[in-house]
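Coordinate-derived values only; no laboratory data. Predicted model, so just to flag it, every value in this text is computed and none were measured. Cβ atoms are built from the backbone, for glycine too; each structure is taken alone.
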Structure I
Amino acid sequence: MITFSHKIQSTSGLHAMPCVNIVACVIHHKSSVRLQCNSQEVDGTDPIKLMSLGGMKDDVLDFSIEGPDEKEVYETLLRICHSVL
């Protein structure tokens with residue numbers, strides 16, 4: 001299992017585009033991904049659930065990745081976070 005946290009830098013927060021990017025990564029891999037923010041936790045396969053976390057600028061997203069390709073998923077999610085979040 002790989003876990004990491006990312007502080008949201010975008011003034012738009014966790015809006016539709018980053019959610020879609022995260023979901024696109026997750027559904028193309030075998031590992032499961034859970035995200036937590038503001039005391040809520042959701043599965044990383046549904047953009048609506050991700051947006052329901054309500055992540056705003058300076059909130060922290062906690063990622064938990066588990067599965068056979070978790071390292072690749074981690075690296076991809078990290079790139080997404082740094083580019084759009």
Structure II
Amino acid sequence: MRDSEEENSDFTQKIYEQIGANVKRLREERNITQLELSHAIGHKSVSVVSCAEICHKNYHFNIEHLSKIAYVLEVDICEFFKEIEL
């Protein structure tokens with residue numbers, strides 16, 4: 001059993017970073033801009049998507065974002081969690 005709060009925080013940050021990278025990769029594979037994706041999931045500006053893709057200012061996608069993005073990109077939501085090592 002692990003209980004180190006610092007290690008858990010680092011682990012969680014790495015998960016957010018990998019999810020962001022996967023969203024970016026899938027978005028780019030479909031030639032969709034950050035602005036187009038932002039509008040498609042109900043945001044008026046690109047800031048949520050652009051910051052969450054790179055975890056800027058500790059922004060990250062939440063489950064609602066991911067479900068909407070999966071729908072727009074026509075992928076299984078599990079695609080965002082690939083390459084994450086537990």
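Identify the structure, out of I, II, from whose coordinates helix-only ellipticity at 222 nm (-39500 (n - 2.57) for each DSSP H run of 4 or more, over all residues; to 500) was calculated to give -18500.
Structure of origin is II.
Where does the value 1.9 come from, among I, II, when distance in nm of label points 7 Å out along Cα→Cβ at positions 28 and 52 is the thing being computed?
Here the read-out was taken from II.
Using mean projected area of the Cα convex hull in nm² as the calculated read-out, with 4.4 as its value, let me know the right label among I, II.
Numbers: I: 4.4; II: 5.8.
Derived from the structure labelled I.
If relative contact order in percent (Cα under 8 Å, 6 or more apart) comes out at 34 when worked out from the coordinates, which of I, II was used?
Working: I: 44; II: 34.
Traced to structure II.
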